[in-house]
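Below: a set of structures, written as structure tokens.
Every number in this text was worked out from the coordinates using simple rules, so none of it is lab data. No experiment lies behind these values; they were computed from the predicted model shown. Cβ atoms are built from the backbone, for glycine too; each structure is taken alone.
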Structure I
Amino acid sequence: MSGIRVFRIWFALFLLLCLSPAAMLCAQPAVWGRLMEAGKLSLRQGNYEQAKDAFRAAVATSKELPGDSRVQSLHYLGITHYRLGQYLEAERALKEGLPIAERLWGVENRAVLQLKNHLGTVYVYTGHYTSAEKVFRHVAEIERDRTKPDPENLSGALNNLSQVLMMRRRHEEALAMQREVVAIREAAYGPEHQEVATALTNLSAQLRMTGMNGEAEKVQLRALRILEKPLGPEHPELISGLLNLARLYASQRRFAEAEALMERCRRICETKLGPEHPILGTVLMTHAEILRETQRKRESKDLERRAKTILRQHGEDNLLHHTIDVFAFQ
């Protein structure tokens, strides 16, 4: 984050601490807006710890503001906790915001459905697949019944539902649904949008898991090209696609290419997410499997040991076979 952005955050906090109560009430909407702006910028840049600090301050500031400010603050805080692998904290933030949003806007409002969709994503990562499937089907059914469905909510729910179906080995249904997601997003946003790339990565993972390797590689390479244009080569959003491509190459015994991708994944994880993030645990476990296939057993055991230590801290097994969508407010 730029020095100007950091200054804005701390100046906003200074105002909260130093102004008189009456003046503080007048200043709070502007303070809240600056905190949210700083948090969103950090989120886009992959600086999740900085984003979390900004959104926590926004939540605190929003207590004296209209309810929609609090909902947005909690929603973004939940998204940021999710990005950091802090799934229980994400669930708490989203659950706190959901009833406020329902009271403000009604249970079928599109912003409410978006929040529900994001809560469903957290259920996936905490292993509550039945709850997650129920949420995604609920959102998708409401959007399909509209005269003009919201493409973000509909495709997000279908994308996430597709991943749950894949985990439950309902491969044919999942694959058809994921192709529909790609089509919806291409029609709504154009073929080079980041949300199209997310859908393509999930489609590639499903194709790989059903043995359709040629199409899987083509689809994944397209997804990575789309993401690298706006985000650059070292953004956390690339990890899922790089990991999927590495798994594909390893299954084809293209070990040198797979290892190069794993090293890149590790570098991004350690630099952007930190040494204890659950996604790093998944990356290390996958890298260990590849090393074992190349008879580098000692290196493999060292990585596997480290991976298990990280994953046990989070109660995780093997994340990132697919990408569960979490979108910010548009």
Structure II
Amino acid sequence: MNETYLKGELQNLFKGYVFAYVLFCTFVCLIYTVLYQVLNFNFISIYCFINFLFSVAILVYIYKKKFHEIKPFINPYLVATTLHLLLFGILFLDKTPVVLFWYILIPYSILEIYSGRTLLYWCFYILFLISLSIVSSYFIKMENVNLSMDDFKIVNITLIFLVIAGFIIITYYNNKIKNLKKKIHLIIKDREEYVLSNIQKADIKRKIREATYENLYNKIIVYLEASNSYYNFDFSLVQLANALDTNVSYISQAIRFHTDTNFVSFINKYRIEKAKEMIRNNILEKHSLYYVYSSVGFKHQSTFNKAFKHQEGITPTEYIKMLNEDIRDNHN
């Protein structure tokens, strides 16, 4: 199973959980409607029946909706549920303290749906409502409540069973969601480890390649400075590769890696530097420019001029003129 499929399953599980939760709340409202009707507490029975109709409407609305469409309504629905509980908390807390457990179920129910911050906000909100219920129960008393102690026992026993049922349902879905999240996390972790492993392997290969290029480049420099083979105009990449017992591809890559140039430009740099050295040593007093460029490996003057200007930014003639001017300035 891939990550996309599991994430789709997680969304479906969230949807199923929300539907089951609202269905349970609907069932609870129906139980209370019937219970308080049997106990002849009509006001509370009607109040519970209104909440039952509200929950039925919610069920109908979310039945064909996807979870991302339902999620924005979860918090408002839970707030409405807590306000419904608040009435019971204020009126019957002294007789049915079990009602406080309904409050505790709410943050537990969203444990796997929302982030830690949202869950923390809900915990503070629930603590506030519990405190409000406890304080208000001392000041607000419902008169003419025709419920005996036996009636309240029935209410409390029903409350306990319903709270336990709610806890079981919520725990069941929380565990399913948690297990599915673990599977997704493992897939993501495996993918990240795989990517990291490939990156590490690529990094190792890169370092090995760079070390190989570094070693080969040093050999190229040593060979060129020792042999002066590049003075021959027909000196080629193949000759250099054969001399170093490697292939032309490695030679080209090593040169490009260190100089960001090709073989021809690299060799021409050595040739131009040698030509400049000969010119500075006044070789032109005895020999022509042809002698200079042919001695360092250039067959044609046009090629020499082009390579010289590409490297120095000026032509050989301009370079010679500049040297002569410097010499005259020094004499003066």
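With FRET efficiency 1/(1 + (r/R0)^6) of positions 215 and 279 (r between Cβ atoms, R0 = 30 Å, to 0.05) derived from the coordinates and found to be 0.70, which of I, II does the value describe?
Values: I: 0.70; II: 0.30.
Structure I accounts for this read-out.
Compute distance in nm of label points 7 Å out along Cα→Cβ at positions 47 and 191 for each of I, II and report the one that scores greatest.
II
Compare distance in nm of label points 7 Å out along Cα→Cβ at positions 79 and 103 across structures I, II and report the one with the greatest value.
With respect to distance in nm of label points 7 Å out along Cα→Cβ at positions 79 and 103, the highest-scoring structure among I, II is I.
Of structures I, II, which gives 29, 56, 14, 0 when P(r) over Cα pairs in 10 Å bins from 0, in percent, for residues 151-206 alone is computed from the coordinates?
Source structure for this number: I.
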